[in-house]
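Student: Take a look at these structures.
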Structure P
């Protein structure tokens with residue numbers, strides 16, 4: 001089994017999600033922040049490069065306005081060393097950035113994703129990475145979601161996070177907790193990703 005050449009990407013861990021106007025509701029923000037810090041420290045100790053991503057909107061925007069307190073990186077991330085920094089304005093950390101080239105230059109084959117939000121920038125980056133030929137890992141307890149209500153209906157933060165994790169595990173990423181990832185990092189093994197067929201068969205077996 002080949003040892004993954006990992007990079008840890010920490011997406012949009014900004015004050016807006018903690019003390020701003022888009023607070024993460026599930027999982028608990030303090031737990032996810034602690035796990036993000038643990039993942040960054042473990043990556044540094046293991047020689048795994050860390051990429052920090054920061055999202056900006058134009059000045060005057062209601063969220064992530066450039067120059068605002070909400071747009072600043074949270075101290076958990078800002079206080080830690082990083083190997084590369086990516087600034088973005090769209091959900092995927094690949095779009096309009098040098099991320100793909102930076103990863104390719106270092107022969108990274110596995111991207112470990114943490115940060116916010118599970119259903120938006122995390123999922124977009126994960127899908128983009130898969131389509132680019134990378135294996136992907138997602139740390140479900142180092143991420144989080146907010147609730148939504150619009151013309152399509154209502155979904156709680158827990159429902160959104162849970163459903164996205166199930167879908168990601170079915171095809172797009174190996175979804176794991178931070179402790180499980182730390183163990184895989186120490187042992188040099190990849191995390192196991194599911195597949196659509198097995199995921200569907202297991203769900204259908206509930207009704208048999």
Structure Q
């Protein structure tokens with residue numbers, strides 16, 4: 001019996017060490033993602049976090065994307081509350097709102113329906129930094145393989161750079177790490193489950 005518990009303890013220690021290493025790596029890569037100065041066919045904003053829509057609108061006005069897709073918008077919000085043409089502009093007809101999705105997976109699935117309507121070969125994906133790795137993972141496994149995805153993280157006060165010193169930041173990062181691992185595990189065994197069938 002003692003041998004059994006020693007073996008179980010060893011397994012738990014090894015498992016804990018692996019989780020810690022993976023979590024630290026996740027945190028490092030979360031902060032390592034950098035915004036890239038590159039124009040894409042579309043700017044895709046996952047609405048809901050502070051600063052995301054504003055950043056998407058700014059980039060769109062700077063002609064960094066042909067289209068602006070605002071995904072996961074509150075059903076009560078109208079387009080003109082988020083985007084209005086300025087004098088001399090004619091951009092609003094290329095701004096599209098998606099209001100049905102309520103989580104990241106639905107963001108990707110409903111967002112894909114909008115993306116499919118246009119000739120999109122590259123997107124700039126905008127969301128909060130802490131949410132970036134999970135969102136990118138899901139979109140990469142949901143959109144067609146030939147669509148390039150460029151992550152564009154938005155920093156927020158919810159996540160501190162010194163996350164290990166802040167309980168709120170630690171909890172937020174670990175929650176994202178947990179959700180990321182679940183989706184990573186799912187896509188490991190069902191990599192093509194959510195991807196649309198290839199054309200003829």
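Student: Thinking of P, Q, which structure, once semi-axes √(5λ) of the Cα gyration tensor in Å is computed, gives back 36, 20, 14?
Tutor: Q
Student: Also, I was wondering about something else. Have a look at P, Q and say which one yields -14500 for helix-only ellipticity at 222 nm (-39500 (n - 2.57) for each DSSP H run of 4 or more, over all residues; to 500), as calculated.
Tutor: Value -14500 for helix-only ellipticity at 222 nm (-39500 (n - 2.57) for each DSSP H run of 4 or more, over all residues; to 500) corresponds to Q out of P, Q.
Student: Something else: Computing mean count of other Cβ atoms within 10 Å over residues 150-157 for each of P, Q, which one ends up highest?
Tutor: Across P, Q, mean count of other Cβ atoms within 10 Å over residues 150-157 peaks for Q.
Student: Could I ask something else about it? Check the numbers for distance in nm of label points 7 Å out along Cα→Cβ at positions 30 and 110 across P, Q and tell me which is largest.
Tutor: Of structures P, Q, the maximum of distance in nm of label points 7 Å out along Cα→Cβ at positions 30 and 110 occurs in P.
Student: One of P, Q was used to calculate distance in nm of label points 7 Å out along Cα→Cβ at positions 14 and 126, giving 4.7; which?
Tutor: Clearly, the read-out refers to Q.
Student: Kindly point out which one of P, Q the value 4.2 was derived from, the read-out being distance in nm of label points 7 Å out along Cα→Cβ at positions 22 and 94. Walk me through the intermediate numbers first.
Tutor: Values: P: 2.1; Q: 4.2.
Of the structures listed, the value fits Q.
Student: If you work out distance in nm of label points 7 Å out along Cα→Cβ at positions 86 and 102 for P, Q, which one comes out largest?
Tutor: Numbers: P: 0.7; Q: 3.7.
Once distance in nm of label points 7 Å out along Cα→Cβ at positions 86 and 102 is tallied for P, Q, the winner is Q.
Student: On relative contact order in percent (Cα under 8 Å, 6 or more apart), which of the structures labelled P, Q is highest?
Tutor: P
Student: Also: Out of P, Q, which one gives 127 for volume of the Cα convex hull per residue in Å³, for residues 38-157 alone as computed from the coordinates?
Tutor: On the way: P: 127; Q: 100.
Going through each structure in turn, the value belongs to P.
Student: Next up: Taking 1.9 as the value of distance in nm of label points 7 Å out along Cα→Cβ at positions 70 and 142 derived from one of the structures shown (P, Q), identify that structure.
Tutor: Computed on structure Q.
Readers should treat all values here as calculations from the given coordinates under stated rules, not as data from a laboratory. Being a predicted model, the structure only gives us computed values, none of them experimental. Cβ atoms are built from the backbone, for glycine too; each structure is taken alone.
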